[in-house]
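Each structure below appears as structure tokens.
Read-outs throughout are calculated quantities, based only on the coordinates presented, and are distinct from any laboratory measurement. Owing to the predicted nature of the structure, the values given are computational and were not obtained by experimental measurement. Cβ atoms are built from the backbone, for glycine too; each structure is taken alone.
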Structure P
Amino acid sequence: MIAQAGVSVFDTLFDNFWVLLILKAGAVLGFFLVVPLVVGYMEHKVLAHMQARLGPMEAGGFHGWAQLVADGVKFVQKEDVVPAAADRNVFSLAPAVAMIPYIVIMVVLPLSASWFAVQLDVGVFFVLALSSVSVIGVLMAGWASANKFSLIGALRAAAQLIAYELPLVLATAAIVMQAGSLSLVDIVEAQHSYWYVMTQPIGFVIFMMAALAELTRPPFDMPIADSEIIFGAYTEYTGLKFAFFLLSEYGGIVALAGVASVLYLGGYQQLPGLPIPGPLMMLGKMFALSFFVIWFRATYPRMREDQLQHFSWLILIPLALLQILAVAFIKVAVN
């Protein structure tokens, strides 16, 4: 291939749709395979320090640096067991269905004004729609396992999604009203002067609590309550299939931390006096929120199922509706 005068071979390649698609897909997949694993490693270390756990500090010697490697080797060595009465096809497909939505969410997360795989004018709708798909994988796992405890865990996960999807959407709607756009990039650019967490702190708390419940993270981990239903929908899973469910959990933490950073913390917008590149600023905020998620696990006990429903329907949803009314009133008063 001979490049035209003044146009390099690389410019010609990057103008090719298929080459650009492959490069973007590879970048997103690489991001998904690296950052969630770092968050998983961080969880080992943070919990080890907060709860005085010695186990994660031993692998590899200094500070347990090889713990992630040890976990990977353990999962690979475990036997891949499928219950005799299980639906083998659905049982095997469930981990992928639970994991893929979080990979796709990362396609639209902007790391800077120009660093994103796809820019969608309805990026917020796209993210919210995908965030509710992963529960289908959990339902598939619970039903296909031919285990009553797994089915109960899957049904709990579905009930939890129904209860907490609404406050998540309502909190996001208030942000969209203030920014005047559904585009994630436009929402970040609208926070150039100040972050929306300053004007909507209650909305930020609602969003993070709903996100924790969507991810079935403590204190909202009733679908995997080991004291009641063993390990819920994942009880019959072993080896790499179980590892994929764990990867989807950490991928969900990263994805929703990224969305929260975009909506409330200014995304890639820099702090005054800190000339940090946009992508590093965005990653820093994502890791800070991921630490918040891990800290909650180490601090707060599991809620009861009735407490979970009460917290959503009688506390979070009314507060989210009041938040929308307040934003609407201020928008009308200012304009």
Structure Q
Amino acid sequence: MNPPLHQRLCDDLGVRYPIVLAGMGGISAPRLVAAVAEAGAFGILGGLRLAPKTLREWIHATRGLTDRPFGVNLIPQFGGPEVFAAQLDVVIRERPRLLSLFYAEQHPEAIARAKDAGMLVMVQVGTARLARTALEQGADILVAQGSESGGHLNPGTIGLMALLPALLALAGERPLLAAGGITDRHDVHTAMAAGAAGVVVGTAFVATHESNAHDIFKQRIVEAGVDDTKYRTGYSFGWTFGTPHRVLPNRDRWNLLRFMGGGARVVDKPEVARKLSLYAGQGVGRVHGLMSAGQRVAELAAGLRPLEPQATGLPPEWAQTPFFPWP
């Protein structure tokens, strides 16, 4: 009998928990990725907006902070095909555990090259059509991105609980992760009870001490309510006009930057962080304060049942690690 998909997922990723940090461009930097990995979850570096040389430096910096596995997220749209090809060359040479792709259906060679190099490949999708394409191209793991998600979205506008069953039927024996509005343990339980092998979390990790987000960005996440996000298809920093995204809109009527979505980083000027409409998902209303990434992982994983390490090859000291959802 094949092991459950969430058990196989954790074995393949080398983690305690089926919890994945989203590869948020500029925000999921080495310090956050390493902290998530050290806490037993899986961290993904956000490669968006990184020059290939900087991407290599980030990979090396992460390895200097943790010996746990991690991944890299690449998005072909930003920077054009030449930048994407150069970034992919870096990833192939450095060989992290996983390559995560988004908006990459026109680049099947990326999946083939990563798999040939011994990496797992994860593809984020928001429609059944995109899921079929990713599976045909050889993706090892799918992420069902519901329209509740913050930041950039696939063209589909399907909520997570409607999307999950359709994609589960397509994924078969390949793990499917849930993304969109995942903020705490209750969301994790709900997604896994619905059949997801695990979850991908973004917004809740923005509001952590190790996050590379600007302090103003973090504070807006903490202060926001569940009604405060907005789905847009207009301007977002560096993306093609019309690319869907979800933000906390800036409502200052005299500020033209309010029309642009973005994710303010610690290196950005305070006025930029104050003026942008900042990326956030619909779960933002349940992020009530800043905490460490390790505390965030512990909150997301709380209440899961232990996994027998002999069944997965996980280290024996992880025997009592909470894992399986409710009986």
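Assuming 0.80 is FRET efficiency 1/(1 + (r/R0)^6) of positions 65 and 241 (r between Cβ atoms, R0 = 35 Å, to 0.05) as calculated from a single structure, say which of P, Q it is. Here the read-out was taken from P.
Among the shown structures P, Q, from which was the value 21.7 of mean projected area of the Cα convex hull in nm² calculated? Comparing all candidates, it corresponds to P. From which structure (P, Q) was mean count of other Cβ atoms within 10 Å over residues 81-88 calculated, if the value obtained is 13.4? The structure behind it is P.
If mean count of other Cβ atoms within 10 Å over residues 249-256 comes out at 26.0 when worked out from the coordinates, which of P, Q was used? Going through each structure in turn, the value belongs to P. Among candidates P, Q, the computation of relative contact order in percent (Cα under 8 Å, 6 or more apart) that gave 17 used structure Q.
Given -10000 as the derived value for helix-only ellipticity at 222 nm (-39500 (n - 2.57) for each DSSP H run of 4 or more, over all residues; to 500), which of the supplied structures P, Q does it correspond to? Numbers along the way, then the final one.
Working: P: -22000; Q: -10000.
The value was obtained from structure Q.
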